[in-house]
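S.K.: What follows is a set of structures to go through.
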Structure P
Amino acid sequence: MTPNYTRYYLGFNLVPGVGPARLARLIAHCGSVESAWHADSLDLAMAGLDSRSSTALLSARSQINLDAELERAERAGASLCTLEDAAYPALLRASPGAPPLIYIRGDLTPADDWAVAVVGTRTPTSYGREAAHRLSHDLAGSGVTVVSGLALGIDSVAHAAALEAGGRSIAVLGSGVDLPYPERNRGLAEQIIAQGALISDYPLGTRPVAANFPPRNRIISGLSLGTLVVEAGEKSGALITVDFALEQGRDIFAVPGHIFSRQSAGTHRLLRDGAGLATSAGDILEGLNLTAAGVQREARAELPTDEIEVRLLDLLSYEPQHADAIGRAAGMPPAQVAATLAVLELKGLVRQAGPMEYVRRH
């Protein structure tokens, strides 16, 4: 059943000029997204909305039928996920300016915690296509979800290779999820829905205009532990994804190309600037500490999270803590603490930051 607050996030998503930052300020001032939706002009001004945004909100509020919009999403086969939902992707939530609402066709699962973005030129060389296929295929075969933008070229190759390997793939659109673009990739989009998800923060019915694509790249990188660039010219749109990934504190990898190839000028610059060299999926898995991703995924699926695991996980943060201190805080004997931490590490939920020191993973 759709939570009541979802309808109001959906409403705000249809209001131009009220982005993530403004909405966050408004919710903080009003106390909830429902109260924010019903706020009067004074509260809108006190929350920092300018007159143009306030006017747009008041006008939209009188015209939008929230029930009808929810029904429209259901008819389109789209589920709605908000920042308040536990199912909202953790990596994306941790990104600056995370979209308050995303539309999803398909399913997001805990398996997508291990995701890598694969991006590049729309006009790859045969070498670029082969590199994108091999690395994406091997990443997916290792239990990593491949994220890209459904565009022609490297994006399409990456999605198709991941699906071919029997893995998962996520496509982030610069249009509504009901209008996947380009049209020649509609069949690929349906396969992705079956083995992953189409995602967009654009409302249903949004056409794929050029201005929509650069902003959507922040979601591609935001969903991913790292971004792999296969082929990119000096001014490739793939480099916009890299910029977002760097802002989000994520790792960058690049595939070396022919020194005379213009399609590799951008990737070579990334390598000069310190990007990780990617000649195989193993380079990326090692760089992201995902060499045991497949084992971790199986463990997370097969080993139940019991009360003791939950208690220890709640005590952990992103600051390293010694196992002895964790045990004292939990009131548990050292042997039980060590065994439970080992299980949580196997599940990929914690990692060792030093000798007997543990932190939560993203």
Structure Q
Amino acid sequence: MTAIPAYTPRQRMLNAYLGQWSDCRVVAPEFWYYLPARLMGLDMVTFATQVPHWKALQETFRHYQTEGWGIVAPTEPNPNVETTSTFESIGKGRYQQRTTIRTRHGTLTDCRMYDVKEPSWHVERPIKNLAQDYDAWLETAFPPLELMDFTEVHNALQTVGEDYLLEVMVGGMFFDFMAQPMGMEEGIMALVDHEERYVALQQRFCEYMAEKTRLICEQTADAPIFIASSWSCASLMGPRLWRRWDMPGVKAIVDEAHRHGRLVHIHYHGKIMDNLPDLIATGVDCICPFERPPGGDVTDLALVRRMLGGAITMNGNVHTVEGLIRGRPADVERQVQEIGEAFAGEPRLIVGTGDQVGGETPDENIYAMIEATRRLPNR
């Protein structure tokens, strides 16, 4: 009898993206900020400012002996912009980072809050008045691609090796890109009130992201391309606006990546079912995280499997709150079993989480998720 070869965590992830079997079912909890910081004994400020994220993930995946994915991105110098920042304590475990951005079209300011217990968040964004600040922001929005620096990307890919699947982030989707400097609500209003301006910006964005994808593919080997998401999802902007504004950029990235033989992984939080046909139409290779209610709307995994049609990998679906935080190991095992039964005989499956694993998650529930996945039938 021929022995089944053992695979590395990275190889198992890639096999799942490609629709190929490995030596066991693939499990990849989304360890992002909270769990790595807890494992390393660091507060969130130290974690965010002193530890390379890809390195923290490497330690975490090694500790739990599981598969996983993470991201790294090239740095993007912009000689047309001068940026200065200050970072100071404001007491009670909080810090403020104030940034001044000087351009030929004006000066912008930005402020971010850091807390020892939580990931950082914006308290002030660069665009305060669209008419006055748009041209200055536009100067910052498209750094010259020929100046992209891949030093950290190459170092990270080499250091991580086979420990997990490190992907190169090309960026976010269009709505996240245009709304980030002003906030989600203001971004929606800007699309409504200045559609002609943003149609032109969308075209430029699609061309820029395709070219950026090309350069990433030429400068790196084998790593999948990652498309990020924050507000760009049906839960926040609705399925129609996502289809209108975000889908073309995703398609441009995927088409260019596939021309270079690269895989594409897209992150899409919240409710997904209304946009799942659109995501499938873009040709992405892996979608995550297929959240259960109330955050998401995935209630029929068999339907998801039929819609994906064996052409796209499903990653996710274990509930991070009701399963991993509030539940018991048996509850986590039941969710894993539901996923396994729905995707029985389908190699394009990664048992993942519906969001990042919370810092208060008991280790016994994390191990229950991993061990239950390992017990699923393989093939």
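S.K.: Looking just at mean count of other Cβ atoms within 10 Å over residues 196-203, which of the labels P, Q belongs to the structure with the highest value?
M.R.: Values: P: 24.2; Q: 14.4.
When mean count of other Cβ atoms within 10 Å over residues 196-203 is computed for each of P, Q, structure P gives the biggest number.
S.K.: Related question: Using mean count of other Cβ atoms within 10 Å over residues 148-155, single out the structure from P, Q with the greatest value.
M.R.: Details: P: 25.4; Q: 15.2.
By mean count of other Cβ atoms within 10 Å over residues 148-155, the leading structure of P, Q is P.
S.K.: Something else about it: For structures P, Q, calculate FRET efficiency 1/(1 + (r/R0)^6) of positions 84 and 236 (r between Cβ atoms, R0 = 35 Å, to 0.05) and state which one comes out highest.
M.R.: When FRET efficiency 1/(1 + (r/R0)^6) of positions 84 and 236 (r between Cβ atoms, R0 = 35 Å, to 0.05) is computed for each of P, Q, structure Q gives the biggest number.
S.K.: Can you say which of P, Q returns 152 when volume of the Cα convex hull per residue in Å³ is computed? All intermediate terms of the calculation are to be shown ahead of the outcome.
M.R.: Working: P: 152; Q: 140.
Only structure P yields this read-out.
S.K.: When distance in nm of label points 7 Å out along Cα→Cβ at positions 100 and 308 is computed for each of P, Q, which one produces 5.0? Don't skip to the end; give the middle numbers.
M.R.: On the way: P: 4.3; Q: 5.0.
Answer for the origin of the read-out: Q.
S.K.: Let me ask something else. Ranked by relative contact order in percent (Cα under 8 Å, 6 or more apart), which of P, Q sits at the highest value? It would help to have the intermediate numbers written out before the result.
M.R.: Values: P: 12; Q: 19.
Top value of relative contact order in percent (Cα under 8 Å, 6 or more apart) goes to structure Q.
S.K.: Comparing Rg/Rh (Cα atoms, Kirkwood Rh), for residues 76-275 alone across structures P, Q, which is largest?
M.R.: That would be structure Q.
Where a number appears in this text, it was derived from the coordinates with a stated rule and is not lab data. Keep in mind that what you see is a predicted model, and the values were worked out from it rather than measured. Cβ atoms are built from the backbone, for glycine too; each structure is taken alone.
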